[in-house]
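J.: Quick heads-up: structures coming right below.
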Structure 1
Amino acid sequence: MTTKITWTTASIAAAIMPTLAWAAPLPVANTRPNIVVLLLDDVGFGHLSAFGGPVQTPNIDRVGRAGLRFNNFHTTALCSPSRAALLTGHNHHSAATGVITEMATQQPGYNNRFPKNKFPLVETLRQSGYHTAAFGKWHNTPIEQLQGPRLKHDQWPTDVGFERFYGFMAGDVSQWEPAVWDNTTLIAPQAESPKYHFTTDLADQAIKWLQGQQGLDSAQPFFLYFATGAGHAPHHAPSEYSAKYAGKFDQGWDQVRTETLARQKAMGLVPASTELSERPSVIQAWDKLPAKEKHLYSRMQEIFAGYLEHADAQFGRVLAELERQGQLDNTIIIVTSDNGASGEGGLHGSFNENLLFNGIPDSLKENLSRIDQLGTKFAYNHYPAGWALAGNTPFRYWKQTTHEGGVHDPMIISWPGHISDAGGVRSQFTHIVDVMPTLLDLTGVTALSSVGGVTQAPLEGVSFAPALTDALSPTPKTVQYFEMLGNRSIWHDGWKADAFHGRFPWEHGAANADFSKDKWELFKLDEDMSEIHDLASQYPEKVAELKALFDAQAKLYNVYPLDDRTLERMDAVTRAIVGGRSKFDYTQGDVGIAESASPPVKNRSHRIIASINIPTDASAQAVDGVIVASGGRFGGYSLYIKDGRLHYTYNYLGLAQYDIESAETLPRGQVKVDFEFVRTGLQAGRGILSVNGRSVAKGFITHTVPRRFGLGDTFDIGSDYGSPVTDKYTVPFVFPGRIDSVEVLLTDGPVAPELD
């Protein structure tokens, strides 16, 4: 039997969702509109051509012409929190999702477990007669429930109202080589096609589902949640799309910002008086950069633009299917992003975003040497923060901050025949927490009063439905707080106060530990949307008023205690799940386990002992396959059989690869294989392979990963899903024999990684 690793605190029992006896959806005639939500990732206010940006998105433009563009729409500044607010209609801390799942703590606002009384409103739609499906990124299941398909769970997409799910369960994955869940089954779709791309697959699956709805039960409306990986790192673009942008960003981020703002003004998306926010001094002026850096950074932006345009093209295929079915005129479409453009690529960009999660600075030299690999499966690339700033034009800063660059996003809503001035612009202050209340309002669906026997809390979002027919309708709310990783803001009746906590997204340490020392700025957002003119010294009483209002909101919605830790919280998640264990037992079929929930072997001596049965049938020529693998192409390890011989490969963040190989062919039948790592330094050690108790190969591993292999690749027994740890095999490289047991033993204490 497999010993499962479980969350060790007692509080989980009180916090997780109720066990549901699924109620049958009501059979209704399709008089209610369908709903399609396109949720982009890390796309800023100034990226899309529909919002004056340089990336051509003709299909999103088409939705904008048929609908309304909201130019005062806000999010939470980070992935999981925005998605939680959207799905529940509750503020992100209130929905227990103050940060991404990989950084959860046991505090009520940060444990990343939807509270019982704030069940996602997808279930309301489902019980009201809607068919429901989610395709793409799902970043809202707590890590302790990502321990393989055999573990009982209640917060996967199919647990919270979605009848169908197809996508990934992490912050990001390789778009060429993703680990994908088909409902609750882990698959390797890239194995089917050498030209595979996740966004294309996403559209294929969504279209297939739509066709199934049309044939199965066209009388019922549907809710389609289409959440692309684009434009989150890794920026993986089909070459024909990135080629469209060759040379189009050579003028640099400063000029692109100026050009974008000019287009935004001409399109009526921002007032003519809008000023361009000052470029932070940490971002170098484009004209001061050396030629080789300009070449690298332009190429990184070309790839990002191609990635985003490709996503738009796949969304266009979904629209075409709706049109073919005659459903487009009866469909509400919402297009938005989960936060502003991401500065997590740092000052030089990155060939491997996972360096960030290990506190390892990116190397300009390394990036330059990999320029031809960017955008392909051989890179996990991210562009520099200067391009993120351009993507957030005209605002300050980027994702993770609560200034407008982090929280002010594009939003389009379309519903043919129900909008008074198609193609128009709306300026009401709105927030992603308001989306689901608006959809319920528009569809005439009433939120369930009880789910699973638990009375549901009143929604915290406010419908902005009146704005669809009245451009002058009042802003539907008077107050909205923001908090992300210690950064804080409060909006109230047109005023906004911001407290930047001092850490840039590519930095791994807090700038200060004392939140009381943060400087509060004050802006009249209705007159100064890009936060240029700080009025704090002119109106100190207004600052005091807004600070007090933030404090009241923070207490109401579980924002406290403030916590600015990043990498340390990632470590804490693993400690909370695995506790003080030193022995972990697995068996065949234990796949898709999140790295944070897998044995913490980094920076410590350990052994992997596997009891396997290799087929003895003479006709069974191939005995090759993975015994255990964790991580993938950009960091991880794999113990496997290739050409009948035992191998161990350690991948150091795509920078180095260490192979230990036996020269002997493994015997058939029952075999015990063993890999031992003996730590000889802070991040180095000796690896020993043994077969049936006898050493067969040794080798040194001079660099080991200090903290994380990545976000999307998983820990698997008997296979390797997602990207491969080594190109010596192709995924999923399933072991053809029987794996009776795999033991992972930690043989010394953990060593805290040093951060550069």
Structure 2
Amino acid sequence: MKSSETNSLPTGSNAAAEATGLGTFGGVFTPSILTILGVIMYLRFGWVVGNAGLIGTLAIVTISTSITFLTALSVCAIATDKVVRVGGAYYMISRSLGIETGGAVGISLYFAQAVSVALYTIGFAESLVNAKVEILGLSINIANLGLNQIHVALIVTVLVGILAITSASLAIKAQYFIMAAIAISLLMFILGSPLPNVEPQMFSPPPEDALPFWTVFAVFFPAVTGIMAGVNMSGDLKDPIKSLPTGTLAAVGTGYVIYMALPIFMAMRADSASLIDENVFVMQETALNGFGFTMLLGVWGATLSSAIGSILGAPRVLQALARDGVLPPLLNFLGKGQGKDDEPRNGTLVSLAIAIAAVCVGDLDLIAPVLSMFFLTTYLVLNISAAIEGFLQSPSFRPSFRVHWSLSLLGALGCLGVMFLINALATVCAAVIVLGIYLWLQRRELETTWGDVRRGMWMALISQGIFQIEEQDDPKNWRPHILVLSGAPQKRWSLIELADGFSHNRSLMTVSSVLPSGSRDLKQQLKLERTIRDYLQKRGVQALVRVVTADDPFDGAVRLVETYGLGPLVPNTVVMGDSEQPERREAFCQAIAEIHASQRNVVVFHENQQQGFGFRRSIDVWWGGMQTNGSLMLLLAYLLRTDIGWRNARIYLKLVVADRAAAAAAKDNLSSFSQKLRIDVIPRVIVAEGRSFEEILNTSSRNSDLIFLGMANPSKNFVEYYEKLQARVADLPSTVFVLAAPDFAFGDVLTE
């Protein structure tokens, strides 16, 4: 099985690479084609032809290569848009989808590459210790030498590591000899002859006991993966923008031609049974007489080339991860490079140690499928990156090699489908591991010096969404978009907490502050907004922040309500704290009147400083009917109770009637009404019996944790009315005054 990948370096100069870097043939085409023409071609291709038949095999090759080709196009688009530094795939993903996504894929990919070195060296050792070679009539049975497979694999792993530490350029030169061995083996096979005493398969259908098409496809597909082998060496290339597309596409095309030609020769020389049973020996036995041993040289070359590709790629992924700060600070030394070519020798030593440990384990059959999934996950995410970049058409995305976003999306779907076809369980395991690393990186809140495509994605969604939103709210989709006139959040945190309970991440919430005119310039305002935003995020509140200046804070608040928003997306609910200063009460009430006139809901929080929100167990809603305030109060109480801090609270719906004669009917109506609302409330009908509402309120809600009261529409005596309202709740728990926006049917929101 074959695959190879790596990642990137965000900083540093490419001067050395431009002066002495690798070219297209040595740096991209050679490692890519050697990864494509791998052990599956020698060990399993005959088996594929035997089970699928010639036509089926050609279809498998075409479908597999199409997915690889689409991925290669995505790679070319990204590679020609930006300078791809050390660690190609990781660099591409992190600069496109963000450091969390890039790091999640990069860390997984690194371990997959490091461990895959062991897979290849064990494969080499297995084929060597069991080899039987016949050269020009001379038979050599290496199996009789009694070599220990693990010892051979360890020696080969160490030698491959030494080669990588010595020089990446030297390792690439070693691959030239390996490619020559593979080329000679293919030539000897083409010049060969059919097996004696068999009827070639050619266009015969597969045998009745042949495996299903997609089962055979799953076995073959890893043969065409590995196009990232060249991308992994991006930091060592002289001209990555030119070499990566040319070398990668040339390798894919060359691999396709070879994989389409070989099945024809196999079908002309052997029957289905021989192809299925003989595996590697069918190529050895049908090669040019006396040169069957070249097939073993090809197998050995394929395994060694893959091992070299992995030991070169893995440290460069590690180096890039360390330099970007993805790894813990303790591992920063892995980001250092040595020599004029900035070679990651520290990373190579660590990767070699991991590979040696994996060789000592010996049996890697259980983890091999998961490793393949990590490689395919990289292709999947690269396709998604290119698709998103192309779809958004950001001005910054200007690749010289243009690919339509639909092709990249098709490649992503192909990768996902193949992952499940190969091994559904391994796919799920790889996804869980990648997601776990992503969440870990997200919690670390890593800061980057580059932008990524995520902001562009949200901008595109927002721009489309805003144009789809109607100018007027409709009852079915209503939710409170909240503007909190909080001032300094640290001083009025209860107000923020209340508004956050209403919003609960279901709607937009903006925390605003009105500063005196001239106290801040625009630059200082932006800095203060960032400070407030950071403070809110640290306390788990998701909100926008807006700071403005005005001569009078209430005039500034009204002006902010009138102007803040984007098109139809404006705050529909203004939450503000109560004003306790008598000299400012008239301006405060005038602000309430103007905000109400602008078709906004007004919510005023009168906090009991000693009690706060109490035990958050009891919410009293003083009901006056479905009209305006009553429905909005019940909606806000319901939203508040869905917040985790209020999840154990009970909502008491309280209604006052004049006498006992009206109480029974009122209680039945209130119970029936509450059931229709699908809101868990406890109806309470209170008989006045001559008592004033103030007396009833103080008696009934004294032990509540939060009270909702409706406010009258502002009138010319509104200041006097508001003073009485404040006096009414002076000795009560924290109270929320609610004034619903005129001309909106909040009752329909409850009954929809």
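Each reported figure results from applying straightforward, stated rules to the coordinates on display, with no laboratory input. Every value quoted in this text rests on a predicted model; they were computed, and no experiment measured them. Cβ atoms are built from the backbone, for glycine too; each structure is taken alone.
J.: Out of 1, 2, which structure matches 0.10 when FRET efficiency 1/(1 + (r/R0)^6) of positions 246 and 486 (r between Cβ atoms, R0 = 41 Å, to 0.05) is calculated?
T.: 2
J.: Let me ask something additional. Given -6500 as the derived value for helix-only ellipticity at 222 nm (-39500 (n - 2.57) for each DSSP H run of 4 or more, over all residues; to 500), which of the supplied structures 1, 2 does it correspond to?
T.: Corresponding structure: 1.
J.: Here Kirkwood radius over Cα pairs in Å, for residues 166-525 alone was calculated and came to 26.0; which of the structures 1, 2 was it taken from?
T.: So the calculation was done on 2.
J.: When mean count of other Cβ atoms within 10 Å over residues 206-213 is computed for each of 1, 2, which one produces 13.8?
T.: Going through each structure in turn, the value belongs to 2.
J.: Could I ask something else about it? With mean count of other Cβ atoms within 10 Å over residues 262-269 as the yardstick, tell me which of 1, 2 scores highest.
T.: Result for mean count of other Cβ atoms within 10 Å over residues 262-269 over 1, 2: largest is 2.
J.: Further question: Match the computed value 35.6, 120 of Rg and Dmax of the Cα atoms in Å to one of the structures 1, 2, and report its label.
T.: 2
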